[in-house]
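Scrolling down, you'll hit the structures one after another.
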Structure I
Amino acid sequence: MTTFAGIVGAGNISETHLRAVQETPGLEIAAVTGRNVDRSQALAAQFGCIAYSRFQDFLVHKPMDLVIIGSPSGLHAEQGIAAAENGLHVLVEKPIDISLERTDALIDCCQKARVRLGVIFQDRTKPDINKLRELILSGGIGDPILVSARVKWYRPPDYYSKSHWRGTWALDGGGALMNQGIHTVDLLLWLLGDVTRVYARALTALHKIEAEDTVVATLEFARGAVGTLEATTAAFPGYDRRVEITGSNGTVTLERDKIVRLHLARPVAGFQGSSETDQNPSANSPVVSDIRGHRTVIQDFVRAIETGADPLCGGFEGRRSVALVHAIYQSARTAQPVTLSQSARQSHLAPFA
């Protein structure tokens, strides 16, 4: 049986979605829509589908079973709700939305419409990240003690100046943390569980944008570990992401999504990292040239539709990273520690003082 996917958005990430759909057996591209009509038409011509200038016309295209949303982050929930109300399954590029209220409305709408809701966090598909998660869950590193996550990336000035939405509170929901760093926020939550308290400092150090381009946060995890998270788009020329986790049995380090160091006091029999590394130049480019992660997420979402299983990252899971980002922003604005139970109720993001 063939499943048909519609693409919402006409930017770089939507081209990635189109390429990934094209490489997914049993899935065909139905239609594309975006605010940039010329770009939408160009993508439609390239991938052999129909382009719609009006979102409402796109929603009633037939046949279409699901939509993949790659529009500006502040539109995700609004467009996802409209799709769900038309009986379409919804797969959203990260973050699920920038507002917790709108996120909750999207989750509720998809449940009532009995359609699947998923969020694209392709890092969850990486072989060594999955091996690390298995190691942590099995107790291989012991009790987590100390975590260090570093996202020292670079984006040139025109990355922001040529965009109407990047780095804005209204549509991007923040800067380096909400857009780039949220992948690592999701990764830490997926690997180590809930964060209960944060203390953060954020600044706009280099780029002429409304939101932050640099943030540092200390994190307290429910399991007892403490950690730091650094995220920036101001670190020329851009450096590979690095995540290091120390437990009572040793330390493991990820770089470019590959386990590069593993020192365990009590070795785990049969544990071995892969030779695969992330091929995307994420440290200094927003272009996704290696689509394997997105393709796997999309394949998993189609499987969830067909079988009724949970997708790799569902709505509630996607909400967790937004709640943590909100907590970090709130702490940065107030210069006070923030607990997640307090921050989760706040969705309005104001500029830093």
Structure II
Amino acid sequence: MNKIIRVLHTEWSDGWGGQEIRIINEMIVVREKNIEVFLACRNHAIIKQKALENNIKVFTLPFRGNADLQTLFGLKKIIEENSIDIVNTHSGKDTWVGGLAAKLSGVIFIRTRHLSNSIRSSRANFINELADYIITTGEIVRNDMINNNRIKPEIIQSIPTGVDSEIFNPEKYERKKCREQFNIEDNEIAIGIVAVLRRFKRHDLFLKMARILIDKYSGKNFTFLIAGDGPQKKRILDLINELDIVANVKLLGHVDQVPELLSALDVFVLSSDSKEGVPQSVVQALSMNISVVATNSGSTRDLLNKNSFYLADTNNVDDLVKGVSYFLHNSFRNKTREYILTGYTKSVMSNKIIQMYKGLIKN
């Protein structure tokens, strides 16, 4: 009988964005293949409730910082009492306490790095070098850690977040009904973004792009949809008023019906300036055969495959306008789903992760 591998994930973040969604989805998909999963997080974190909703056992600890001994020894106790085989850490603070707890307990320490911003190369920042294995969500992140953080190439692998190809399947959704669901008229050009309202997502560029497009194509009827919530909401509302585009912009808040929203769009835009791994929202849009304009931030370039989407320069609103204009002048539905199915599905992701787990346990 094959040994059941028991994996404890740790997460300091209390928000709900791409990183946290990836963790929950990863836990669910590997659990379906006989991996037992647990989560340690802060008591007020949104990920706690999401885990409980999916019948994942949750432990809560303070995660006050890198040197939080209460959390470190709390994790050590959890590891030992639950016969944990692998500790998989996700944010900076929980990586320190989680990684050290794994090492003190003699179990495997995996560090998952979701963001693409550089990690300090100081020798004092040694926690990643202690990891038995490192997962990144994009090749640019992997290469950066090899070149700048003294990580051996053989212990680090890019495993992009996989899309649920059954849910994000354009054949399941009727475009007209989806547009009605989001109150989009037949004659409206619908351009959308799905992203947590954080500064690095650069919703300001998205809105400035909207203003330029409205002026450039004065005879066309545009609606710009922003799906997501977060700390930048007030700033975004202020900018909408400042740009005088209130009539053209819809703030949808958090949206669970993402496939339906994507089906309703003419163009999907991601305007981030940094930190992206391989963006889930871009993978989802490409899986739905939606035209995509995305900035060249983080590992977004990994998805570029022969006309699959328009890759715009970061921090360049004119290039975003150029990308959207290209699709307005060349009205067609992309056929990018087949490309996504070859390497960016939940099944591909889970197979890579389980193969890695088994290899580490065997060694």
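Things to note:
- Among I, II, structure where Cα extents along the principal axes in Å, for residues 150-245 alone as derived comes to 43, 28, 21: I
- Read-out relative contact order in percent (Cα under 8 Å, 6 or more apart), computed value 15, structure in I, II: II
- Rg and Dmax of the Cα atoms in Å derived as 19.8, 61 - corresponding label from I, II: I
- Value -12000, calculated as helix-only ellipticity at 222 nm (-39500 (n - 2.57) for each DSSP H run of 4 or more, over all residues; to 500), assigned to which of I, II: II
- Structure (I, II) behind the derived value 24.1 of mean count of other Cβ atoms within 10 Å over residues 70-77: I
- At a computed 1.4 (distance in nm of label points 7 Å out along Cα→Cβ at positions 94 and 294), which of I, II: I
Read-outs: derived from the displayed coordinates by stated rules, not from any lab. Because the structure is predicted, anything quoted here is derived from the model rather than measured. Cβ atoms are built from the backbone, for glycine too; each structure is taken alone.
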